[in-house]
Structure 1
Amino acid sequence: MKKLISLLLVLAMALTLVACGAKEEAPAAEGGLDGEIAIFWYTFGDTYLSSVRAAMNEALTAAGLQYHDYDANGSQTTQTEQIQTAITKGAAVLVVNIVDASSDDATQAIIDLAKNADLPLVFFNRSVSEELVSAYAKAAYVGTDYTQAGHMEGKLVGDYVLANYDSVDLNGDGVISYVMFKGQEGNMEADARTQYGVEDADAVLTGAGKPALKFYDDKNTAKYLVDQNGAWSAAQGQEYMQTILSSYNEANGNMVEVVIANNDDMALGAIAALQAAGYNKNDGGVTIPVFGVDATAAAQEAIAAKSMTGTIKQDAVGMANAVVQIAENLGTGKGTFDNVVGDLEGTWRVNIPYSAYSG
């Protein structure tokens, strides 16, 4: 009997040791990823992307995923070096908001780094080449149908101008003059918003028997003003608008009558300059219609205050959730777009829909 009891005690101790060993071998990180998700932002200074970052961090925390945010501060060289560092540190997934969206070379260099390390790669927000992303099985892109934003903004502008034609036409010449603020040369989102933001507005106006919009400066054959730093910044919008108002104003009979901007920051910068000149104060004086894209919190506040006319909402939370889901999917061997909410395009990208916002 004593031998049986001793045998049972030994067996119990062995089972306990096995159980402890199994517990020690359990993965340290929740969510099934062995390592952190490294997220590379083209800049922390972009207002819209700040809202995406806040939503993404919240989603990652809720999913129990480890992560680290890197700020390239507008430098592609810095971002590429940060990616190399993250790989060396053992990142599990790379998530990239590329700095130089106009450069296939920059995109390919990042893909090569991920591929050589056999790491999943998710680009987002700033457009990259389908051909390059599709060539790597562990890569995907989360963005928007950038033509959609341009079309929506153009219709928003056209509908507003048509409905308020006489009040918008400050000099009474029957033609509405405008300025277009373009964020960055060579950026596909900026190109589409610049083109369709005007073309679709013109289609609304000419369809109703009105003249097309007229760019305020006849000498500017491009018919837009670009942020020279590629930052889509409020500072650039304000500086441009201040310069415009010094020569194009009501006193000279050539006031810019509509402001179209490719993002809300440039629109808000233009509003700051207009308000400094006595416009857009909702005090019974003249308000110049100003339109943007993103529907940032500041833009929504400006629309509520009637200093801004409208914007196109780019869903920050929707983008953040899609990026997190795809990163987790790729990092754990699931289908790339499993449980992802958005409009799938082929096998390489998902688009987050836009919507018009005017308060």
Structure 2
Amino acid sequence: MADETNAAMPSGRVSDACAPQSPLMTFVVPVYNTETTVGACLDSALVQTVRDIEVVCVDDGSPDGAGEVLERYAALDGRVRVLHQANAGLAAARNAGMAAARGRLVAFLDSDDMVAPTFAERIARAFASARDVDVVTCGAACEPPELASARIKRLLSPADAVYRGFSADLLFSANAQPYACRTVVDRSFALRESIRFDESLRFAEDVAFHFTVYPLARTTVLISDKLYRYRMNDASLTHEHDGAAARERKLARHLDVLASIFSAWDARGLGPLCPERMVTWCLDFTLFDIACLDPKTSSAMSCRLNRMLAQAYGAAWADLPAHPAVRRAAHAVAGADACGIRLGRLGLARFFVATRGWAQCLARLVR
């Protein structure tokens, strides 16, 4: 990892006379309050083995000195462009960067992370490896690795694969989502399908992004190469489940993500995709928090989830899961009353054993 002490002050770089007009890749870098890390981030993009890149930095109203760091980099290297905007959130910053991008490929690089020097070269090779590739998702490494859970490491480790058309595996079992920062899209695909991040979401917007991108892509390539360096820090280690009020806010945001996904599918005429797996995933995304809330709140949240799933898959959506423990949990949500969901700790444990296995089930129950 680069030395953060000197990361904010570039030195010794040969400036380009002007930015490339149609570069191979655009790195979209949303920046907010990352004065101490954004220099190392930009250095990692600018030392790519392929020089034909540009870096579009979006200063999202950062209150620290990050904006000044960006301007210094732009003055030294013509491949760096800086946009300044009032704070509007990560999704809005990424959308602004995508709109300004000129590269054939668009990558998302968070300003406290880094990419390997071969990122652009290897990703471009993956795009050229098959016909009509619209999306490439690579692996990522957590730094420092000891701060990452086994689950996060697994989610960041896809196997090499080529998907022609949509496969539900991309959403549920291929370790291809979340974390949009390791997903690169062909810009012509993004323009053709009007790909954007949902700016109404301030949490897990990456999840909604992937649930739109993968169903629309003609060909998706996954590569196991760990080309992205995901920095683990206090913001990465979410403790928002601590306390009833925080858990309620988190669950409400998760339900907002599900609403965004179903709305996007409906608006694009995709229909209710992969019914059984989607119902199971929606429950996995929300059930633990639903079960931990007070009965009144649990009932209200369950009713909202029930309405969403019933609208997407019909009134009998709870019968879709084949596994008995998952189906029992689905019926508990569908039948929630003033006492909340009637599932119990044993039912909850059986659900997570069915969806995640014993180890993760026990870890959740002892939190």
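Of structures 1, 2, the largest value of Rg/Rh (Cα atoms, Kirkwood Rh) belongs to 1. Sorting 1, 2 by relative contact order in percent (Cα under 8 Å, 6 or more apart) from high to low puts 1 first, with the largest value. Source structure of the calculated read-out (Rg/Rh (Cα atoms, Kirkwood Rh), for residues 231-286 alone, 1.09) within 1, 2: 2.
Every number here is computed from the coordinates shown, using simple stated rules; none is lab data. In this text the structure is predicted, and so the values were computed from the model without any measurement.
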